[in-house]
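Take a look at the structures below.
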Structure I
Amino acid sequence: MTADDIVLFHHDGDETMRLADELADAFTEHYDMVHPGDPFHSRQRFLGRLAGYTRAPRFEMVTARQDAALAGYTFGYGLPPHARWWNGLVTDVPERFTDERDGTRSFALNELLVRAPLRGRNLGRRLVDALLAERTEERAVLLAEPGNTAAQGRYRAWGWRKVGELQPFPDSPRFDSLVIDLR
């Protein structure tokens, strides 16, 4: 397999929900190895979060396919004013950093997944670049597991910087909150 024959597709929320089972299969394939038995990383919780994300303002997903097979995906949405995204902050951030003003300040990148056979071939970067290329928000934000040094290193190399730590749900892990300027 090579990354050269990968085709990227953009999807809205309705299209994403039609692909929900396929996305959940890839999600559980990965997280059952990384976090076996963890309820937060279960298929059911993923599908619940996905359903909520797809109803959010300015939701978008990009999938990568090799032939007909799903090779990876990334998705996110524009944070509205008073977004709950920031409710889980457990560290201080600069003053007004969490102010989403009119709802066009931040794009939340919720998920990035590349299936095992294609990892290490720049597909994650292609997916993220395709997702963020036409965004009109000032910045993008994401949550990354502190112990995932490979992902953390890639995000830093791509220009993301850590701004704090966040725990989005009471039963979720504590994540590093990263940001990148889009303008």
Structure II
Amino acid sequence: MNKPEVPIEVDPQTATWAVDGVPMILVPRHFWVAVHRETEAAFGVEANADILFKAGYWAALEWCKKEAGTHGLSGTAVFEHYMKRMTQRGWGRLSLLEIDAEAGRARVRLDHSAFVAEYGRDGGRSVCYMFTGPLCGGMKFACADSDRPRTLQAREVQCAANGADYCLFEVEPAE
């Protein structure tokens, strides 16, 4: 494997890992997907999706604020940087197909999803819904930063665990 493109800093006093000053926790992919499966079993898929949406939405907004300041980015450049960093952190290869911050719309392709890798390509259902919150939060930051604040929604249009070649998400205004 190549050296990571993301500079990881480890504090010698606290052992805290950070990327661009943002604290991180490195966990095996199978652990995170096991948590995902267990929360689905305990609360149901719909409740798990709601929890992950809210957490991912908030986390994306916070991340975008910090990264915008750290790298001097604004508008859609922050969202593009977010897609790059999520890819570099192992969630899968996220590709921005379309983005229009003024309209509050984006289309994002996801290849090699961490969830599909664990559930399998024959999972029989969409399993990558965890990405909807982060995509909405990141786009909300891009819209607000472009003086077009909006309430957004996202949906997984297709999932590789449900027979598609890749996962596809659409973000659009909720109103």
Structure III
Amino acid sequence: MTYYGPKQMADSLRTVRKNTIIIAEEIGEEHYGFRATPDTRSIAQLLIHIAMSPQIAEHIHAIERRTTMEGFDFAPFFVRLQDEEQNARPKAVIISLLRTEGDRFAAWLDSVSDDFLGEKVTMPAGMNSKTRFEMILGVKEHEMHHRGQLMLIERLIGQVPHLTREMNAWIETMMAAQRPA
């Protein structure tokens, strides 16, 4: 019995991306050049990185359908991703990119089978093999890692993240229900 298959994975990725887009929308464009430190990505670069990164997994699993990572050349992907991050874009274009790339990747995930997700992919020597499920789940984990960075950056620029506001409102509602009338 499978509890978490392609549909659940696609839905989960859509939820993660929806929350990333809300953050991107709530941060003013005047802050898109902000860097937490000089050697980190700007907000705009981080959002572009988030938008484009799933293309690596898509190439490995959808286009090449690799069964081994032995000999896979990551360098061209990293160079292209870094070039994309350096390409200045207006806020609206970045949000559109987040939306379209997220929708495209999730739609592809909707089309795969449980058997496909269960296929083993051999890693280079010294590393354990992984299933496609584990590798593709890494796309969501990667975005959540960077979304955590964005939420901290929101605090640095004086904003309270939407998920924090929602949680605080929920807690306040629960506490109010417990108070004597």
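Where a number appears in this text, it was derived from the coordinates with a stated rule and is not lab data. Treat the numbers as computed from the prediction; the structure is a model and nothing was measured. Cβ atoms are built from the backbone, for glycine too; each structure is taken alone.
When helix-only ellipticity at 222 nm (-39500 (n - 2.57) for each DSSP H run of 4 or more, over all residues; to 500) is calculated, the result is -8500; to which of the structures I, II, III does this value belong?
I
Taking percent of Cα pairs over 30 Å apart as the criterion, which structure among I, II, III has the greatest value?
The maximum falls on structure III.
Rank structures I, II, III by mean count of other Cβ atoms within 10 Å over residues 13-20 and report only the one at the top, that is, the highest.
Working: I: 14.9; II: 11.9; III: 18.2.
Sorting by mean count of other Cβ atoms within 10 Å over residues 13-20 in descending order puts III first.
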